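Participant: Dropping the structures in below, format is structure tokens.
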Structure I
Amino acid sequence: MEQPQPFGKVVVTTGGTPTRATANQVDPTARVAVQSFMVQVLPGNTGLIYVRQKGSLADDRTNLLKTVAILPAPGSATTGPFPSVTFSKPLTSAGFNLADIYIDASVDGEGALIVGTTG
């Protein structure tokens, strides 16, 4: 049975330097198999959030070669809406490797909430 698993708040210290979606794990580089995952902007964000696939850790905010989604800032820090995107695929034993997903931001210190579905 599928179980939601929170991976916590991922903050991008410096925009243009992506942070792994698994940044809060003991070993952020270790494989984390999920069947689906959601990225939701944080309430205090004022800029864009970029969801990226594994690849070069260079700034991809202009050419978007590894970017799979761009999320805007929330409408209101207290009432939202809080934009999100969900990625899913048919159930397989391998699923997505969440360690291959990166979060980037247009504003330093902003980020996203990450939730995966395991099972």
Structure II
Amino acid sequence: MPVLVDMVSYRYEDAVLTVGLAPPVAIGGWNIRYQVSHRFGGSSGLITKSAASGYGGGVSGITVTNSGQGIFNIAINGADTSGLEYGNYAYAIERLDSGNRSVLSEGHLQLLQGIG
């Protein structure tokens, strides 16, 4: 069962979301995706970040910081939110491997009006 976590961020500002799986699970070799959409189950990702097996070094937005304990960071850049209206969005963090699709966490992203 996924963990429900709501988060708050400001439009146009950078943010880092640190995710730790509980209980700790080794995530080496996992494909992980973070996706923000208008509603749960939405097909179009307004913001999408991923870490493919062997590529968890932050190139695509997710950095695996402790593979053995299941800890990783998701970088949300100001440019990711610049085209979005402030308000509430749904997000999901999923494990997407061959033969395995599971939701690790989901919740609401409250995007507050930024300075810009």
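Where a number appears in this text, it was derived from the coordinates with a stated rule and is not lab data. Given the structure is predicted, the values throughout are model-derived calculations rather than measurements. Cβ atoms are built from the backbone, for glycine too; each structure is taken alone.
Participant: Name the one structure among I, II that relative contact order in percent (Cα under 8 Å, 6 or more apart) of 39 was derived from.
Facilitator: Attributed to the structure labelled II.
Participant: Once distance in nm of label points 7 Å out along Cα→Cβ at positions 87 and 103 is calculated for all of I, II, which comes out largest?
Facilitator: Evaluating distance in nm of label points 7 Å out along Cα→Cβ at positions 87 and 103 on every structure, the highest lands on II.
Participant: Also: Please compute FRET efficiency 1/(1 + (r/R0)^6) of positions 63 and 95 (r between Cβ atoms, R0 = 30 Å, to 0.05) for structures I, II and give me the label with the greatest value.
Facilitator: Once FRET efficiency 1/(1 + (r/R0)^6) of positions 63 and 95 (r between Cβ atoms, R0 = 30 Å, to 0.05) is worked out for each structure, II has the highest.
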